[in-house]
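Following are the structures in question.
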Structure I
């Protein structure tokens, strides 16, 4: 895994020094080496930059940017099946100077053109410059594991793994996109394909961008979509056969993620997803798998005892790291640098801590993200399956009346429940679900921290609601089920813009390559076609995955509530972070920035500090934006 950046400048106002400055902002992504190529085309200046984290072919022959005949490449990611593709290319007459997957991409592009991307099993964001045909191709992997930002304005095209590189180009104009600011306040991230700055975008997963250097045009095309699988008929297969085939696909995907020339480990929380990865990888190995768990007992985040039991049962070489609340809090000041677009998922803190710990032992770590999106693990799926029909059958006036009554009762005044994790936030979202319990509104309500009415009260400037994948109509009616709809939307929204962004930045903070075995495209293509009741059965989420895990780990070791990386932000904002809230949300700052309406910000602060803990996530989201704004604006 690495960092890439570059330039296509039709105005010819760039130079190699700017390219190097842009690229070197990504040193944390690639501390092992750097490369810069500044090329002149008849139509534009082409700059390709690369920061290297050496994983495959540690020699100089893996250096980037890399050239093969008329093709140049800068590449971030891994192509796990590169050896099989290399053998195929050798049979077609190609020769190789390295043992790297980078050269395999180049030769594949030379042989098959852009369609070569359909052969790749992996995570990738790469740019290929074709000097023969005067074209530049920018490509992002199917699920969006690897980030790709680009800027296009005044005949200048910039690209990078992170936004911070753009600030080093003198022609980059950092103008706030107020539609994106509103979207961030609503979702806690800026949804793909949008960006916090005007003239900036994220390349969509499963897409490539072609730049015609002769005509100065950009054309975006899709080569893969999760809906291609969800729109196929459900498979007519017995559960026993489905379980066998699912395990075989998982085994293949997991084994591919072990391909490396440096040490590899596995994050083990003790939950079903990470246990599945560890169990399937350890079962056929004589050497012990390295597993890692983190705990922060001070804040009640402690999965270590569960993970230790699982590790002992599986026979892995287990590493535990216990950190303090102070270590977690100290990370917050660094978040705006690494998350250089506003980001409000507080679990970025423990995710970064576990990456920093793992880096002491390995250079590559497997994470178990996406098991929920692929095999139906989220509570929201449970809610819609259990209560969706019942709620929709209630008369509208009863549901809206109940929501109105909840407005009169603070979450913090409800006995017993007020002590449950995240209850105040969930209580707030329930009001919206009661008003409209459709799957579409359930997804939007659970994702949103501010509803449309609250956003209008908050934002000082006019804004438009962005058209996001939450509103997708791509799931065909003949294949529609509430579960398929919600899972497909999650795969394109929450997974890409929250989970994957969080893990990419957290792992790169530690110069650690994070790999996502559940995001092998073959898994979702198979799982999407499985009958719903193989994934969610009689109230059991991730049913088929759990049945696979129970073959290797006793059910008695696994049965416990799902915890997640819970951060006590309600407590922190009222105590340890109260001074930061007062500093960053003070009246003068809000007025000088001119982004938010002062009176509404004051109202939110007053409500929170007067005991309405349901405002904690809103305060946290505001705080994260203010800290980002101070760092980058």
Structure II
């Protein structure tokens, strides 16, 4: 919600190769005036996107664009954030002045409406722009900037390598800008809890550990990355050596001192930070949390409603778990089964390189199984390749359990599913399948790739999003895989339910922490008592909800809406219901707020009835 250190929203980073998605062409049905308005609105959105990209070199890189800005960073200052907001509001005003929704085609009218909704959300969020944490264990220049260079900055030519070195040279400025934001917020009492700081400090020190920072054989992450990328170039060795040396010099003169200043500031703030975890402690913390819930869920649910929904869903899933327990023949109640699943070594890979290889192998098996079934459930499928890899060592201790990075629109970078294998005790094998179905196929890789394949759609829709829709789809995909006949092992099916329970519990603990003033320890105890989550995973999850208030509530809210709409369509259409058609109508317009999604499904139901 506040400006990210990478200065572009998570949704703006969604990208995928271009594959045409079948869309109805209504142009020949429109009156000339409407066609003209549509064309002008399309040009308006294209210009808005170009203006945004001009202010964000990082967004260009995520899209696969290499131009004169390829060696630059974004501006990570409050002034830049205010400039972005002013441009957004000016664009909204201009759109309303120039275009009449009544004179637009249905497709353009939807884009007009969604642009209004996105800008309204942005405006409401802007009121709390100084409330977010600039540095925490999941976000911040200490890990985001290195991860960007390693995973996003491609080096295909000598010029690309020079741009990499340029970004290393400018990295110190970017880190200092972020640190100044953090310092300013700390002065106003906006500090994360004390336990956050050791994570940030450790990640920062990891980046500047190894050669050339210290004279040891182990190479620092950024030096090793630049060296590996330059080594693959087809240029004279002398030029390679010069580029690598220039990178080493930039690391020593720009990166190292900025990281030292960052560590010093984090150590200073750590002494000032308190032990209360929820944002209720901030001035107007209640208003901030209410806005976060509205932003992430696209609903008007109150914190108390979110909490009660969580309790209800926890009870439902516990009931489904008891049915699976019967299938396994386990003798004991649900808490005893939780303990059994948490502690029995058969459900975990060894905490060795062999164990990590086993986990990745099981992930590939899940990918193969679901890929073969996709054509039966979807009319349109992504063509972008999907790779599976471990989270990089420098950030794996603090990074999330699993996550996805979309491919670039031009196809030059594949989609990537990251599994965090830092501690295998936090990654039970029973959850391998469901995690992949959520992050990979038919989850985020399918949905987000299709989204950017809608090449006729305005860029703000192709590369934007709504958390409840996107994460709701990911969680829906976990259950869809069961409908496809997967999870043949009851323990793996329990793992699926365990992950669904994990999302239901989020509703309880997120609202508990930030509304009901629960402590971190209360939240951890609730998860321990009500799930089979691994102890290390529980702590990491609760720590995530503390620094990402509201975000985790969107998963279950979105999933329940998508499932309810499918049930509604099946009941209304009976034999006319088509699963492929339902999924295509959910996906064909990209991410939308949940109320708009319901309108689209209702219209589809009506069209199938006629």
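Values quoted throughout were computed directly from the atomic coordinates according to the rules given, and no laboratory measurement underlies them. As the structure is a computational prediction, the values presented were derived from the model and not from experiment. Cβ atoms are built from the backbone, for glycine too; each structure is taken alone.
Identify which of structures I, II gives the largest calculated value of Kirkwood radius over Cα pairs in Å, for residues 269-580 alone. Kindly include the intermediate steps, with their values, before the conclusion.
Details: I: 21.4; II: 20.4.
Largest value of Kirkwood radius over Cα pairs in Å, for residues 269-580 alone: I.
When FRET efficiency 1/(1 + (r/R0)^6) of positions 229 and 253 (r between Cβ atoms, R0 = 25 Å, to 0.05) is calculated for each of the structures I, II, which structure yields the highest value?
Numbers: I: 0.95; II: 0.75.
The structure with the largest value is I.
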#### Entry: Structure (I, II) behind the derived value 16 of relative contact order in percent (Cα under 8 Å, 6 or more apart)
I
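Given that helix-only ellipticity at 222 nm (-39500 (n - 2.57) for each DSSP H run of 4 or more, over all residues; to 500), derived from a single structure, equals -20000, which label among I, II identifies that structure? Don't skip to the end; give the middle numbers.
Working: I: -11500; II: -20000.
It must be structure II, since only it matches.
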